[in-house]
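These are the structures, in structure tokens.
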Structure I
């Protein structure tokens, strides 16, 4: 009997009608093998542990490469490939499957911020070894698999794909303008609708600019992503309600949090106190 420790196999998929252009997957300690295949989507993988043989066709020739932890694997739509663990080994990996039309639209948005240089998806290498990009892929995939709001997921996914394309094309972006009316419009909109569910498309329409441009501008001017700005406003509103002796459950509901646990977690991240501790402190004052 083998003494090799076998870890629990897990396969987790995430998809949402609110973000129909992306599907995410996390496979842990997998033995599964695949025949050569293709996807109509752009695929982006990152190896977490173990080793795999990545097979693909390039210039009418079959190529095989052994990849391991930290490897990033971008696969263009309709490219024939396979990625299978080495014999008698487990491996773990993160995957994104992204709609080609959505990605092409994002590519156009990014191109608009460059100094006359078009972004080329075809310029992506078969395998990449960039620790900062790898860590970002893992963070975003874990976020996508969580119950975090769609606004945050949209923002992080766009930022990730922009980082991937900008890194590979090696051309500088123009710095965002110092003053842009879109930022104040979005701030006012988020102030008014802080406790509502908001999508990035709604904010882009309000700003009258692309989603990618909005993310860059807003972060440059405020230091926040749109979602972080919204949560900040919700926390400030919740403080007022807690001071008025509202129950924590009611405050969570009134300020738009998905449940009391999410509210308590967010409140502590922003104030270093639980809602109950803040309420008790307010009473003493």
Structure II
């Protein structure tokens, strides 16, 4: 048990470290920042939960993986102490840094081209393609990232359209330097409740709640695209839950506490933020 002299004073324990790396000493808001990353991850978790829950229908979730060892070879120096073995997560094997950096350099652009090509092929085959509800990147244990596309399923026919899209993604993936599609439990996609999909995707960013929340190293991975998560504007327009509005909620809290002057936002945006922030007094999100 700590002696009284060793205990941290209550005021010091409650004091929060503040980021001043942004413009004119404001927080930088970057996911790679050791201070701002926790707020960033909490906000994205709320964005995912609120917007996917608003769908009200099951969702299809899949994974488009990076290529294999032929294009992303392992760094033998990382796991050489294990002796002869089959490379894998069990031994902490990692992809060669130079190969990983080269593959990750334009991965976001290549994914966009792959998605658009598969979408066009799906429209030619099925007459239509489902709009993306959200898209999230996650790093594998070996280093490179893979992407999770999520679609809302409003009817049994939507399942067949989603399967057609994923077939075309798998067919075109090698051309854009990607690997397999899905393959978990032998299927290309999983059909989940929206809340389960949101919990699955947000678990790569943050674990725990409240003061016990911790940011996953995935959120700070430098080899992932700048925009880890994308949510359809069609969803955010109806819910109003966006990263920008959640930051404005904290700003509104500071205004209510007398720490900042009133904001000069348009009336519609102010009303949306007030509705999202809740009645006074309120804690920052």
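Consider the structures I, II: one of them gives 115 for volume of the Cα convex hull per residue in Å³, for residues 19-130 alone as calculated from the coordinates. Say which.
I
Here mean count of other Cβ atoms within 10 Å over residues 75-82 was calculated and came to 12.8; which of the structures I, II was it taken from? Structure II accounts for this read-out.
Thinking of I, II, which structure, once helix-only ellipticity at 222 nm (-39500 (n - 2.57) for each DSSP H run of 4 or more, over all residues; to 500) is computed, gives back -14000? Corresponding structure: I.
Among I, II, considering only relative contact order in percent (Cα under 8 Å, 6 or more apart), which has the greatest calculated value? Intermediate results must be reported in sequence, preceding the final value.
On the way: I: 14; II: 25.
Largest value of relative contact order in percent (Cα under 8 Å, 6 or more apart): II.
Values in this text are rule-based calculations from the coordinates and carry no lab data. None of these values were measured; they are calculated from a predicted model. Cβ atoms are built from the backbone, for glycine too; each structure is taken alone.
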